[in-house]
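Asks: Following this line, the structures themselves.
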Structure P
Amino acid sequence: MQHVDPVPTASPSPVPEETSVPLSQLVTLSSISFKEEGQFPAYSITAQTPKFSGSKDERVQTFNQAVSELVQAEIDYFRKNLLAQMPSVPVSAGSFFQAQYSVIFQNGNLWSLKFDFSGYADGAAHPYHYSLTYSYDLERGKKLSLGELLRKDSEYLEVISRICIAELSRRDIGFYGGFQQGAEPTADNYRNWNMTPEGLVFTFDEYQVAPYAAGPQTVVTVR
């Protein structure tokens, strides 16, 4: 099996804290809850947004602002592009949008989160689901990119794509029923990734590499 090895990157000097305690030991991750309901049209929006607390360090605030904007952008999209088109009199129980997150990996200053979104447009055949990922280096105060983790002089997307295609083709999900392009070596196809102890895990949303009934697919590339 081919391997995709993360390569350490040099870190600039961190922003000094007021205390000698490492920043990773000062902060804790909590959730901010949001709920909104309406009747004309009938809808509900619920969301959980992660937030670092315990420090006013700029790197902490950068993370908090970024993930807040990420969740808010998806809520705004639902309001403007789906909810605005719904009839005043509901066809069913109404529309909804939900946003949740999970911590897939955390080790010291490295955090890797996955945001899961689900929604329903009143009258549709079924709900929809999709995901976004966010990996953050607290020490450096920046979002991590896939290119930073992997050898920049390697064709890492091609290697990852071969691994994923080999794995997906072994599953009874209809991958070769016209969904192969969803696993081609493009940055957009592999935008949703997380760090794990086993290696990098890639998430493919509904319809990307399989029909809706097969659900989302994940593939772990061994370190």
Structure Q
Amino acid sequence: MYSVETYKLHPTNTAILSPLGLKRDWQDETNYEHVYKCFPLTLANTMGWGISYPEDLSFIWDGRYTGSSDSVKILKGQNWLTTTRGYATVNFRTGIKFKTDPDVSMLGYPVPNQFIDGFQSFTSLISTSFFMGEWQVAGRITTPNKIITIKAGTPISAVMPISLTHLNNSEIIEKPIENLKTKEIMSNEYAALVGMTNVKGGVLNFYRNATDMHGNKIGEHELKALKLHYRKGK
């Protein structure tokens, strides 16, 4: 478990920081029973804290890929947005400062399984044990001459603490397939059943329940629900 301190540098002009929710607009619009019962997808939806704003944000890029800040025009949200980096990018003021232990950094990344047509936030890592500035968020406009609108309350980026010290020198090792037991490999029968059920829009809970197709237990999930919190401290 990580414990991260956060500070509001501008109490009256600060972005909203809150745990990411389960739902996504595109999932709500999908007429498919499986979409909210896909355990890997829905668990990932809640992975991190989202940064959002109390009002709509809107901007447009004229297609010129230069260092000029006037190639992007801010239409709504002038108090939150700047274009000083140029090159079809938008900067978001957050007014948020994070403070972590020396062996913990903050990862900024696009909100999992959220799609904003024509725009994506950058992925970044900041050493928040000593970084003095406010949290940095920026993104790239990918579609020219189109008004991009991000509705109030929609996270534009996510954040998560991560220990690069623990990640450093990690490795993935390729080993002979013969090392795996038969029960650890998906059978052709299993794969065919899953594929047929997906095509029909049905739901199988084999993975969610950590069982094989016959209901036999084959393992345990590390977690079946991710609970993150945001609270005011002293």
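Asks: Quick one: helix-only ellipticity at 222 nm (-39500 (n - 2.57) for each DSSP H run of 4 or more, over all residues; to 500) came out at -3000 when computed from one of P, Q, so which one is it?
Replies: Derived from the structure labelled Q.
Asks: By the measure distance in nm of label points 7 Å out along Cα→Cβ at positions 36 and 172, tell me the structure among P, Q with the highest figure.
Replies: P
Asks: Okay, next question. Comparing P, Q, where is Cα Rg over 2.2 N^0.38 Å highest?
Replies: For this comparison of Cα Rg over 2.2 N^0.38 Å, the top structure is Q.
Asks: For FRET efficiency 1/(1 + (r/R0)^6) of positions 84 and 204 (r between Cβ atoms, R0 = 35 Å, to 0.05), which of P, Q scores largest?
Replies: Top value of FRET efficiency 1/(1 + (r/R0)^6) of positions 84 and 204 (r between Cβ atoms, R0 = 35 Å, to 0.05) goes to structure P.
Asks: So relative contact order in percent (Cα under 8 Å, 6 or more apart), computed for just one structure, reads 23; which one of P, Q is that?
Replies: Computing relative contact order in percent (Cα under 8 Å, 6 or more apart) on every structure in P, Q gives 23 only for Q.
Asks: Out of P, Q, which has the highest value for FRET efficiency 1/(1 + (r/R0)^6) of positions 92 and 212 (r between Cβ atoms, R0 = 35 Å, to 0.05)?
Replies: The maximum falls on structure P.
FYI, it's all coordinate maths here, none of it is from the lab. Source: prediction; values computed, not measured. Cβ atoms are built from the backbone, for glycine too; each structure is taken alone.
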